[in-house]
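Just so you know, all these numbers are worked out from the coordinates, no wet-lab data involved. As the structure is a prediction and not an experimental result, all values here were calculated from the model.
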Structure 1
Amino acid sequence: MKRVFAAILIFAFILTPAARAVEEYAEIPAETDSAEYVPGEAAAQDAIAGAEPVVAAPSAILIERKTGEVIFEKNADERREPASVTKIMTLLLVVEALEEGAIALEDKVTCSAHAASMGGSQIYLREGEVMTVHELLKATVVNSANDAAVALGEYVAGSETAFVARMNARAGELSMGNTVFTNCTGLLESKAHRTTARDIAAMSRELIGHEMIREYTTIWMDSLRGGATELVNTNRLIHYFDGATGLKTGFTTAAGYCLSATAERDGVEYISVTLGDRTSNDRFESARTLLTYAFAAYTLIAAEPDAALAPVKVQLGKTRYVQPLVEGEPWLLVSRAELRTLTKTLILPEKLVAPVAAGDEVGSLTIKSGEKVLAQVKIVAGEDSARLRWVDIFAEFLRMLFAPGRE
């Protein structure tokens with residue numbers, strides 16, 4: 001029954017001219033049995049056994065979102081063409097412009113001749129056609145529409161050229177040192193337009209950190225123009241992989257099949273990037289293998305003591321107690337094997353001597369698995385406590401003399 005439904009869906013989709021893309025750049029989901037995309041047992045069993053995943057993609061990386069920790073990489077710094085995965089940066093700049101109030105979802109955008117001229121995956125915008133930012137954002141995310149992406153870039157920055165300059169500046173801010181953008185779609189072949197799996201993971205992490213983008217990246221099917229233009233997500237994992245949250249597909253003949261995929265379960269989210277796969281199925285299988293491995297083999301723990309830290313008394317301090325705080329990253333990525341022998345050792349003095357400044361190291365937390373140290377966490381003072389002057393000490397002495405028993 002599922003195959004019949006899928007065949008009908010694809011047949012109807014093919015008959016909708018406004019939703020079709022040029023074949024060389026098409027990112028329309030192929031007809032498939034949904035059972036093919038259920039997370040595989042093999043990857044999960046390999047993870048439990050401690051074996052690293054094997055993927056067909058010539059370049060790949062797998063990271064955890066909150067910490068940015070790398071779990072797996074394969075030629076992750078090899079500079080390659082990213083195709084439409086480029087649009088992750090396009091979307092990031094649009095989302096940031098929305099959150100800054102520079103533009104609004106209900107703003108109306110008039111399509112330029114340049115935007116309307118885009119080939120590849122598109123929604124066939126006509127010069128002078130008006131759509132809202134919300135509609136163009138949906139078309140860019142779900143259908144990978146090049147014309148919609150260019151229209152958004154022009155609306156944010158005035159021209160695609162100016163927008164691309166912002167893309168490269170933002171890449172620099174994210175330490176994407178191996179990335180150069182020459183357009184905002186990834187459609188046009190350019191020897192200069194290059195990035196890496198590691199750099200894509202960095203911008204993917206930044207984009208998926210914006211909650212609003214998930215309202216678009218998790219759409220499986222939708223429509224525009226009052227239902228006349230159907231949209232089907234080019235990322236099949238949204239429909240077939242448990243917990244999938246995004247993010248962006250890409251394909252050109254030169255780039256091969258590319259994918260930045262994100263998925264979250266029980267508050268833990270992973271990002272896999274695969275570049276240069278030979279087929280569309282290969283890219284989804286590569287991503288599925290990496291994400292399944294991550295969920296089976298790793299988890300996050302709080303890099304803090306199991307119990308709340310009590311205030312520490314300060315001798316000769318104007319502030320009699322300071323609250324100790326855990327400094328640094330609040331989460332720690334650990335393997336499930338390490339979790340079985342995990343210990344936390346807290347060292348914190350009963351008293352401190354003034355002066356104490358906020359940020360001063362006052363203790364430590366050591367997190368170990370067996371004899372292996374996983375993290376050494378600083379415990380710092382949360383506030384200042386200046387040293388009492390002689391007159392303050394004398395006043396304190398009198399207070400204690402005439403009001404005994406008070407702290």
Structure 2
Amino acid sequence: MIKRLLLAVVVVSLLVSAAACGTDEPETIKIGVVLDLSGDLAPMGARMLNGARLAAEEINAAGGVLGKDIVLVEEDGKTDPAAGLDRVKKLIEIDGVQAIVGPMISGSSKLAIPYAKDHSVPCITMSATAFELSEMDGTEWFFRACLLDDAQGRVLSEVVVDGGYTKLATIVLNNLYGKGVQAALVEGLQEKGWAGKVVAEVEYDEAKKDYRTELGQIKDSGPDVVLLVSYADDGIMIFKQALEMGLDTIAWLGCDGNYGSGLFKEPRSAEFMEKAIVAGTRTVGFGSTYEQFVTKYTAKFGEAPEIYCDTTYDAVYAAAKAIEAAGEYDGAAIRDALTKLSFEGASGPISFDARGDRSSGAFELWEVVKDPSTETGYKNVQIKLVTLD
């Protein structure tokens with residue numbers, strides 16, 4: 001009898017404990033972050049991570065989300081599509097996140113979209129710009145705080161037409177991003193009735209690290225303007241070798257991937273950019289909210305924010321605001337809340353259209369100038385702001 005009584009007490013105790021464990025709620029709200037902290041985009045990714053951390057710090061200081069602090073679960077996509085997908089899988093399967101900020105690049109995003117759909121976890125990218133992603137099955141689980149390559153290409157097409165250039169050569173990454181910007185530029189020129197000719201289209205493998213053959217093809221085609229779509233490390237090598245081959249007398253167009261002080265760490269790369277680039281593009285913030293962001297970022301990290309720091313900051317805020325609006329930490333509910341979201345971000349107004357793409361924003365046309373007050377002696381400066389509605 002006593003044994004039965006003791007057994008009953010043990011069983012009841014275990015049931016009570018199990019019930020208590022089952023009703024425990026997490027003490028924090030986890031938001032996954034996939035940024036490329038190694039590989040060709042490492043310098044850019046590290047600065048973007050600072051933007052994410054600044055947003056999280058502010059959100060927690062203001063009371064958090066659903067009364068709890070948010071915690072960023074940070075992962076390195078390694079500037080590699082397969083590695084980026086692996087980090088998304090880890091965040092969902094191991095960490096149990098219900099919202100992800102990222103992936104950073106279009107290749108990783110292409111692999112992540114069907115996986116995110118299958119697991120009902122929304123992703124909010126800060127910098128994956130390929131237009132193709134908007135046409136994929138599962139794009140309803142993929143949101144963008146950045147503008148797309150098609151818009152970037154149209155802005156660059158205006159530079160070509162206004163500059164009176166008639167012989168265009170392109171040298172681009174052999175991936176979604178590179179080919180997407182190139183196609184958008186050519187399409188934009190066709191829409192404007194451009195009378196010029198595309199004299200060379202060269203795609204390259206970023207892993208090569210020697211691009212003299214590709215640059216020789218560009219030189220032999222006799223262009224008067226060249227588009228380069230690159231990341232940072234490969235861009236540095238291409239600019240350096242282009243200078244050595246005397247290609248700095250031709251006008252060059254840059255892009256968001258080769259914007260930033262990281263390109264100036266090699267003096268010959270910086271010299272070429274200052275001499276040859278007539279204009280590059282990047283998504284950029286504007287207005288008082290952006291200026292406040294710049295001030296806070298600079299004060300905290302000792303340097304001004306660079307490309308996509310503002311959209312990363314906004315993507316974290318978008319995730320937090322959607323979780324709060326959903327009223328629960330559930331991927332499907334968070335996704336539904338994102339479709340209705342609208343707020344003023346550091347990079348401008350944030351809202352998403354039916355495909356999850358950003359509804360409006362602005363591009364900056366930039367160039368490189370000498371500035372002895374900087375560590376490298378060079379800096380990016382704005383030529384013009386182009387708003388898109």
Structure 3
Amino acid sequence: MVILFHNFYKLGNVPIFMSYESKLNQLRTNIRELDSKIVNLLKERLELAVEIGKIKSELKLPVKNFQVEKEVIQRARLLSEQSGLDPDFMENIMSLTINASVNKQLQEVKSTPVLLEDSQRVLVVGGLGKMGDWLLGFFQSSGYIVHVADIKVREEDDTHFKTLPNDQNYDYIFIATPLDRLGEDLKNAARSFPDSIIIEIGSLKSHLIDAIAEVIKSGGKVVSIHPMFGADVVNLSGRKLIICTNGLPEEERMTEALFSDTTVEISHLRLNEHDKYILYTLGLSHLINLLMGDVLQSSEYDFPSLRRVAGTTFDKQMLTTLEVFSENPYLYYSIQHLNKFRRNLFFEMQDSLNRLMFAIEGDEPSEFIELMEQGRMFLLGEN
């Protein structure tokens with residue numbers, strides 16, 4: 001039998017005469033061996049993380065150390081650049097690894113961080129909600145003294161209160177209550193704690209502008225931020241945080257410093273411009289997925305039938321659509337309803353749908369091609 005496409009292949013320093021098929025099999029074997037080494041190295045890394053967690057527990061240190069995580073990410077990006085690898089790819093790999101390490105430590109090591117006498121004090125109003133609980137964990141793991149005020153508290157103790165405590169002092173008070181209560185809650189907090197920096201984390205701001213102006217006029221200090229991530233986030237790499245500027249630069253700088261040891265990407269928007277941007281980056285993205293789900297459930301087919309004949313575009317879209325429909329309906333209603341620019345979006349979507357219908361119904365593809373080209377240029381930043 002004659003084997004075609006022979007070639008020399010070096011195995012170590014020894015050249016071997018083999019077929020392309022044999023060479024391919026050898027390369028695949030090498031990859032499998034490397035995969036095994038990678039898995040074993042990751043296992044070893046997790047075991048080291050547990051050992052670190054035990055030492056942290058002995059020293060009463062928090063499990064998460066955002067400064068160390070930031071340094072790990074930065075070092076991974078630098079090494080990948082030096083090795084000719086994609087830094088973003090390596091950052092994704094390290095972020096997943098960090099998450100796994102933290103989860104492993106939390107599972108196997110019980111740690112109660114020691115609180116120093118000069119630890120800053122934080123109150124989370126709405127601390128039993130999803131984002132309130134995230135803030136609670138974030139600041140506890142960073143060594144802050146953290147208390148919770150929430151009407152859902154069943155039994156009050158030294159750190160959990162049903163209402164604002166009147167015998168405590170705080171450096172920062174985070175307001176993480178529902179959107180329609182934020183204004184009153186931040187005014188109440190400012191009256192009770194005039195020396196504290198009040199930080200509200202609402203997804204919308206325009207309905208809060210009057211309340212914020214009232215507090216500032218009376219000498220209070222209010223900073224508006226918007227975490228652009230959900231409460232399930234463990235690692236802040238690649239996540240975004242908006243800080244709204246509103247004439248209190250020192251308080252805004254101090255608020256930004258709370259996250260300086262993390263890898264979160266911080267952007268700044270003027271308070272009165274926030275909701276115009278969010279109309280598209282949050283409102284529109286939610287609305288498109290709500291439309292997708294509503295149209296599908298109104299169709300003549302059930303979802304399993306559609307999934308059986310779906311392509312990759314549909315499957316990827318459904319991952320996001322399902323996430324949206326799994327969220328709190330009241331929250332998503334508030335995000336749509338309380339944005340005073342919402343009708344602008346409705347009209348723009350109607351205009352866009354009309355343009356698409358006209359382009360699709362036309363016998364010539366030129367209108368449709370132009371529409372797609374314009375969209376492509378916008379998304380690539382070429383216009």
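Of note:
- Structure (1, 2, 3) behind the derived value -10000 of helix-only ellipticity at 222 nm (-39500 (n - 2.57) for each DSSP H run of 4 or more, over all residues; to 500): 1
- Source structure (of 1, 2, 3) for P(r) over Cα pairs in 10 Å bins from 0, in percent, computed value 5, 20, 25, 19, 13, 9, 6, 3, 1, 0: 1
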